[in-house]
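Visitor: I've put the structures underneath this note.
Quick note: the coordinates plus some simple rules give every number you see, no bench work behind them. Bear in mind that the values here come from a model prediction, so they are computed numbers and not experimental data. Cβ atoms are built from the backbone, for glycine too; each structure is taken alone.
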Structure 1
Amino acid sequence: MSRTAKTGGPAGGADSTRSRILDAAVECLIETGVAGTTTLAVQHRAEVSRGALLHHFPTHASLLAASVAELVRRNERAVSQGRAGGGPADSLVAAVEALAFAARQPAYLAELELWAVARTDAALKQALIAAERGARRDLDRVYFQLFGEWTDSNAYDEVVALTLHFIRGLAISENLRSSPGRRERLVAVWAEAMRTLLETKKKMPARQRREGG
């Protein structure tokens, strides 16, 4: 590789250099965790100069936070992969299973690890809050693709939020002790709970509201 490509000069360009740094950071996070994702390790993996890395990411926290967008993209691809693999005919069960599949992938676990580390790292916490705010739009789009048919329920927002927390909790417990049978049972139970909540609080048609139910 030429010197100009490594430093983000004409052969590569600033955008190319930034992308290469982020790809290297994500791979480090997945392979070695937050502890192993030092700026030096990322610099070496991306094959860029120290100056090029600091130009795009002045702090370690900004580098880690910027990795969130790529992790979210990988998580979204994993959801699509989970859906493409077939599954239950029940759309709710199939959707939750696709999310559970994505939550077992390295990119999802790497994102959770960032959250855990941010508990005692104020700079990382602030950077992650901003990064996650931007990633929220992508997350909302994924959930709409999975559960969009239920948006006519008054409980939609709350049920989607609860599902997000359920999946995160499942990912943490599965990381410690994986049990496919238990996971399938929990997914089925949660999908049924979702159905009950969503159907119970279905929005009343406008005409029916005017007529007093």
Structure 2
Amino acid sequence: MESEAIVPSQSNYKLVTIRDVARLAGVSPITASRALNKSHLVKPETRKKVEAAAAELKFIGNSAAGSLSNKRSNMVGIVVPTLSNSIFADTIQSITSRLMPEGFQVLIGSNEYCLQREEDIIRTFISHRADALILTGHTHTKVAEELIGQYQIPTVEIWNISEHSKHICVGMSNYQAAFEMTSFLISRGYKKIGYIGGIFKK
């Protein structure tokens, strides 16, 4: 028996617009828009009427249109090396739990430890007008750095950081940590020092 694709009918769906909300609330479309955007130009009682109408109609605003008017998308792009390692999943969860109460949503990309792939992800985030970037590590392609500079996107680097970074850094320096641990062992007279680390690349 051949499998069949079930395509939901669109005939029962109607796109609710700001004009529909305005009509139900008895105000102009511009007033409805201002009310939903918490403008101080709208009286509290009018805002309540508009919000009630929007709730009744299950209105969802056009975030793309909003970002064009205020030049902000309220989206932050996060790039991690992999999603299969729980430490990076925990990192994303922590960042998300802090950003969402402030009205931001996150875009998530996994570069699979490939700088070229990270560059492609950054391009995609820029095309979606991300307001900021959070990148793992301090090593990026030359083009990626140029894109960040050209579009003037606030960028934070996490985990492995460097004093030579061009961006805000939150984390630790793996180089400095290894240097201090090795120096400590040498100061105690140890000469044959081994290192065991995880394998992150395939």
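Visitor: Looking at structures 1, 2, which one was distance in nm of label points 7 Å out along Cα→Cβ at positions 32 and 80 calculated from, given that it came out as 3.1? It would help to have the intermediate numbers written out before the result.
Guide: Numbers: 1: 3.1; 2: 4.0.
The structure behind it is 1.
Visitor: Hey, another quick one. If FRET efficiency 1/(1 + (r/R0)^6) of positions 24 and 72 (r between Cβ atoms, R0 = 25 Å, to 0.05) computes to 0.35, which of 1, 2 did it come from?
Guide: Checking each candidate, the match is 2.
Visitor: Here's something else I'd like to know. If relative contact order in percent (Cα under 8 Å, 6 or more apart) computes to 19, which of 1, 2 did it come from?
Guide: Values: 1: 19; 2: 13.
The read-out was computed on structure 1.
Visitor: Upon calculation of helix-only ellipticity at 222 nm (-39500 (n - 2.57) for each DSSP H run of 4 or more, over all residues; to 500) from the atomic coordinates, which of the structures 1, 2 produces -25000?
Guide: The structure behind it is 1.
Visitor: Where is volume of the Cα convex hull per residue in Å³ largest, in which of 1, 2?
Guide: Details: 1: 158; 2: 220.
Greatest value across 1, 2: structure 2.
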